[in-house]
Structures are given as C-alpha cells and as structure tokens.
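Following this line, the structures themselves.
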Structure P
Amino acid sequence: MVQQQKERKPDSDFLFRIVRGYEGRRLTWHSLECATGKNARYAKRTAYASPEARREAIKANNVAKGYHESFGNYYTDHLAKCCIGRPDATESASPTFTTAQARRIFKQAHDAGMAAGMAHTPTPMIVGTPTTPFGNDIDYSKRTYHVPSGLCGFAWVVIRPGNSSLARQAKKLGIGGSAYGGGVSIWIHEHGQSYECKQQHAHAYARVLSEHGVDAYAQSRLD
C-alpha cells in the first residue's frame, strides 16, 4: 500500500518561521527567506504576524478551554536580530540614562506597579482534599482553606537588550539580573504569592519603562 504524502502548504500562506531552542522554552522568529531559519533543526512556519499576536491567541484558546490564560505559556519568544534589519543607528539606539535618572524611572515604575497590584482584586480559591486520590473535586467533609489572594505564581519584567543603558543600570542598582534567554529581568516580590496581583504589577511596571523608550515587557507563570 502506497501512502500519499501530505501536500505541503506554500510559504505564501505563512509570515515567519519559528525556531525552537533545544530546551524548548526559547522561540526565535525568522523571516521565511532567512537561511538561519531554513537550516534550523526545530523550525515551524506560522501565520501569526508577531510573537505578541501568537501569545494573545494562546491566551484566548486557554480561556476558551477553561484554563487560566497563562497555562503552558512558559516560553520566551522574539524576532531574531538577523531578520529585524539594520535601521539607522540614530533611530535604533537605546536611550541613555544616568544613575540618578534610572533610579527615578525605576521608582516611578515601581509606584505604578504597586498601585496596579493593590487595585486589583484577585479571584479567590479554595484548597482542599479531593474525594479520590487523583480527583479534581473537593471533599468538604475535610478541612478546606480559603485563599483570598487566588492562584500562586510569579511575575517579572524583562528589559532588552541586556547591554542597553537602563538594563545595565538595573544590574548596577541591584534591581535586576540576567534574564533567561537574554536581557535583564526585574522580579516582582510584592503582593505575597498572588499571581494575578503580581501580573498586574509587572504590566504596569513595563508600561512605564516603555514610555521612556525602553524595550520592556512583562512575563509571568503559575507556581
């Protein structure tokens, strides 16, 4: 019996080629014409217009399935430097900050993050013992715990590139450290273990940095 090969869709149906790192947690986006992407061992074409669009689609799919929006979203992805192009140096140069300026910006970002985190009311959860060893229910005849802070998790802000002025200042001031996959990460330690509040804090923090011309974004994961 001769098996028919599945017809390969043309490249015109896709926009980028996503290359997965060996550990599976770092995704690099390349143009379809890029030789690096074509020759990569772990590569897959995608019709998404950007990493952000793909992340939003994953969140929407998780919510539709009844999961938390960040379920399985533990990877980092970005456009490869070889495919971004080389814009004019004046346009692409990251802004430069003195230590005093950086300290003021970080305080402004921290204050905005604290306000966002404190203003958010997380969805509470009840922790208890299931009726069966691997059950997904709660046996209310046994002791239960009400957790008003909701799901437990972590959140942080990433500044790219790691050698930019504000990224270096973050390390110098003891605010940030080297991020997995590149850049400098600033972890959110406030709000106890509340995943939702930490997430709100990180997004507000990143927005303030972005307003100062810094490439910054928030990331998070459940505990």
Structure Q
Amino acid sequence: MLNPLRPAMARIFTPVGAILARTPITANTVTLIGTIGVAGGGLGLFPIGELFPGALTCTIFVLLDMLDGTLARIKGTTGTWGAFFDSTMDRIADAGIFSGLVIWFFRGGHNPLLGGVSLFCLVAGLLVSYAKARAQGLGLRCDVGLVERPERMLISLIAVGVSGLGVPYILNVGLWALAAGSAYTFWQRVRAVYLETKETRGTEETRGTEGAKADPGG
C-alpha cells in the first residue's frame, strides 16, 4: 500500500546514506542499532504506560533502520547475508513493539481484550512475513499484500503515539484495523501462492498428457 512512496523515501534517505557511507559504519550495524532501539522502546516504555515516548522512540529507530538498504547500495555491500539479517532483525523489532503492548494491556492497561488483539497482530504479522519468505524460497513471487511491514509500523505507532497524547479510542480502532488488515493480507498471500501453484500444476499436467500422446509406448 505504501510502495508508491518508496522512490520519495529513497530520495530523502540517500543524502544521509551518502554521509554515513564515508564512515566505518556498515549497513548491518545500522540494522542492529535500529532493532535494539525499536525493541528497547517497545519493551522498555510500553509496559509502564509511556505510550507516546515509546512510540516516538520506536519511530526514530524505525526510520534509522530504513537507512540500512540505502547505505548498503551506496557502499556496494548488498548481498544475501545482509538481506537475511535485515529480515530477521525486523521480526525481533516487531516482537518488541507488540510484546510491550501485550504486557501493558494485561497489566497496567487493564484491557485483556486489546491485549489479545495485540497478540493477534504480532502473530499475524509474523505469518504474513513467513508466507512471503516461504513462497520466495519455493521460487514463487508472492508480492501481494494490503498491509505489509511499513503499513503495520505506521498504523501501530501512530495509534499508540496519538493514544499516549490522550486521544480516546484511537488505539482501539488502530489495533482492530491492523488485526483485520493483517489477517486479510495473510489470506491474500496464501491465495496467491495457491493460484500460482495451481497454474503450475495445470501446466505440468498438460505437458504430461501431451508427452503421453506423443510417446504411446512400445
């Protein structure tokens, strides 16, 4: 959903990446710092009810984490390990945000229902990412998805941050919308893989039938 904004974001981050490229800092270092900052903000501030400071901290480090790809491209260090490391760290950062919310709702927030919704958002987000990774591992594209990671971060952090400023119901609306959007995105990806493999199976069956007709045996 936010894919059309990526060229604009690249133009914003490229000058910063160019500055960092003149330093010994690597893309993986930026990824690690971003992950620690996001997970630390979520697990350190959300459970004690500091929703706005926590959301602000997570947002700052999410933006920092977005620099890793730009820095890798400028330095010419893109590769399989970097892509794997970045994706793995993203899952840890996501877990930090939503685990912090789950703890808050079940303890200080006294809202087990939203705690359950937050837990669902965490699990659904992991499933959305896993479905794409598994599909790509099988040689399939699986590029569909209404609510991908950037959308999950945007919706959750805005909802949490604005709620921390005292705006009522925004957190409820944001988390329920995110839960529904994540579930729908998971269904989209499962369906896309099913349809692609169904088409492949149909092609293979057609080729098998044609081969049998061309070579009747004997």
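The numbers here are math on the coordinates, done by the rules we state, and not lab data. Quantities reported herein were computed from a predicted structural model and do not represent experimental measurements. Cβ atoms are built from the backbone, for glycine too; each structure is taken alone.
Side notes on the structure shown:
- At a computed 22 (relative contact order in percent (Cα under 8 Å, 6 or more apart)), which of P, Q: Q
- Among candidates P, Q, the computation of Kirkwood radius over Cα pairs in Å, for residues 121-192 alone that gave 12.7 used structure Q.
- Of the structures P, Q, the one that 21.3, 74 was derived from, the read-out being Rg and Dmax of the Cα atoms in Å: P
- Origin of the derived value 2.1 (distance in nm of label points 7 Å out along Cα→Cβ at positions 57 and 105; candidates P, Q): Q
- Looking across P, Q, the calculation of helix-only ellipticity at 222 nm (-39500 (n - 2.57) for each DSSP H run of 4 or more, over all residues; to 500) that yields -9500 traces back to P.
- For distance in nm of label points 7 Å out along Cα→Cβ at positions 17 and 145 computed as 1.9, the structure of P, Q it came from: Q
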